[in-house]
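Following this line, the structures themselves.
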Structure P
Amino acid sequence: MKDYIRIPKVQLTICLLLIYLTNLFFNFSLQTLLLIIIVPIVGMVSDLIFTKLKKKKFFIPSAAMTTSMIVVLLTGPQTPIYFPIFAVILAMASKVFIRPGRHIFNPASFGLIISSFLLAIPVAWWGPGNIVALSGKLPPLFLILLLPLLISGLRMKRYYTILVTFVSFILSSLLLFTVTKTPISQELIVNLLTDPTLIFFALVMAPEPMTTPYSVKNQILFGLFVGMFAVFSSRFIYEISFLKTLDPLVLSLLIGNVIFFRRK
C-alpha cells in the first residue's frame, strides 16, 4: 500500500480529491456527492474494459482515477451528469486505443473537448473556481489549489512546463489587450495572476507526464506554444458558432500534444 501511495499519479489524485472535498464541504449538494461516486467508477471500469479488449494484463487504474477527478472538477453539479460520464469514457478510450507506440492526447482534455463539441456543453472549471471564491472569505483555502505543484512540479519534474505555460499565457494576454486597446489596470493583472482556471490548467493538465515533453528545451517550447495558442485562439473560437463551446485552454493542450508528440 505504501508503494502505491508513492506513485505520483496517486498522489496527484489525492490532491485533486482534497480540492473536491473542500468544495463539497462548503457547497454540499446531492449531485456534487454523486459526481465523486459515479464518474470515477465509470472511469476505472471503462479503463479496465478497454484494456481487456486490448488483451493486456489487469492493473490498478490509477491514471483513470486522476482523469476522473479532473473531469469532475471541470464540470461540476450544474453540468448535466451525462456530460462527465461521456467525457470520462472518451478519455479512457483515447488512452487505450489512440497510442501509436505511446500516448498522444491528454486523456481528460480529449474527453472534455470531444464531449463539449458533440454535446454543445462548455467546460465549467467549477472546482478551481469555487476554491478561489471561497478563499475570499478564508484565504488559506487558496493554498489547496496550489497543492498539485508538489506533485507535477517536484515529483514529475515538469516545473518548466508549468512556469512557461503560466507566464506565456499572461504575457500573451497582456499583448492581446494592448493590440485591442483594452485598458490594462492593476486589478486586471492581479486577476490574471490569480485566475483559478489558469492555475489549475498549468499545475494539473499541462504537465501531464505521459503526453508532454520531458527535456528542458521541449518543455519550454511546449509551454510557450500552449500558453500563446490558448490566448490567441480564443479570439476566433468564440466567433465561430459551432466552436463556441470549445475551451481554448483545453484545445491548445490537445493541439500541443499532437505537435510535440515526437519531441520528447
Structure Q
Amino acid sequence: MPSLIIAGTPAGGAGKSSLALAVAEAIAAHHANLVVLDADIAGENGKKVRLDAALAGRPGVSVGMIGTGPTDDELRADKNAAVRHWAKIREIAKAVDVTLLDLGANVLQKLGDHMSTAADLYDEDGIAITLLVPVTARGGCLRKAIEGVRIWADAVPTAAVVIVQNLIAGPVKHLAEYAELLALVPGATQMELPTCLSHGTEAWSRLEAVPLSPWQAVDMKTKDLAAALNSRPGQPPLLDEEVLALKADIKKWRRAMTAAGFDSLIDGILMGNALSPAV
C-alpha cells in the first residue's frame, strides 16, 4: 500500500522540516522509493532546513516543490481547483512507495480545507495517510496545533495521526492544551522527539547552513566533516574537538530517537500500515 506522510503544524519553529528530514533519511535507508514534496508559502529560501540539498544524491529519493494549492481567489473562480491540486499529489503517491509532504507554517489549515474536498480520491486508491504533528511547549504552538488539527480531523477522519512532542523547549505532555489536542484525535499515536545536545551550537548552525543532514554528518570522516563545516569564508574554523563533539551528540540523539519509537514508526509506514503506526 502506498503511503502519504504529511508533516505539518501551524506554528513556525516546531521542527516540521527537521522531522521531515529525519523521516526521509530513515525511509531512504530502507531503499524505498521516496518523493519529498515541499509545500511552503515562503519557499526554499525562507527555510532553515533545505530538504533538496540535504537529500541530494540519495538513491531512490527525489525532492520537489509542490506549492500550497490554489488561493482563495482561485477557488472562488474555480471550485474544482483544490481537487486538481491534490489529485496531482495523489498521482505521485500512487507511483512510489512513500510520498512525504513537508508543510510550511500555517499551511495545515489550508490543507485540511482542500482535503475535505479531495479526501475521497485517496480512499479510492488505497493510499494510507499519516499526519505527523510536531508540537513544542513554546507559547502559542499548541493552540495553533489545536486549530489546525480540528480542521484536519473533520476533513480526513480515516488518516492516522502521530503527535510528536518536540522537547526542544521542555516537556509538552503535562500542559493542559496538549490534553485538548489529544481529545481531537483520541486514537493518535504519541511519541517524543528528543533534542540533540548540539542543537543551537555554532557547529549545528553550520551543519544546517552547509547544508548536511545530521545522518550524513555522523557517517562522514571527521576531517571531511570539519572541512565541510569550515568551508564558508570569513568564519573562524571549528576546533576538531567541536566537530567530534557534534558527531558524538548526533549518535546519542539517534539512539534516543530509536528508544522513543521513531524506528518503529518508520517500520509501520513502510509496511503500509499508516492507520496503526507501530509505535
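Read-outs throughout are calculated quantities, based only on the coordinates presented, and are distinct from any laboratory measurement. Only a predicted model underlies this, so the values are computations on that prediction, with no experimental measurement involved. Cβ atoms are built from the backbone, for glycine too; each structure is taken alone.
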For mean projected area of the Cα convex hull in nm², for residues 74-177 alone, structure among P, Q ranking highest is P
The value 2.0 for distance in nm of label points 7 Å out along Cα→Cβ at positions 146 and 226, derived from one of P, Q, belongs to structure P
Computing helix-only ellipticity at 222 nm (-39500 (n - 2.57) for each DSSP H run of 4 or more, over all residues; to 500) for each of P, Q, the value -14500 comes from structure Q
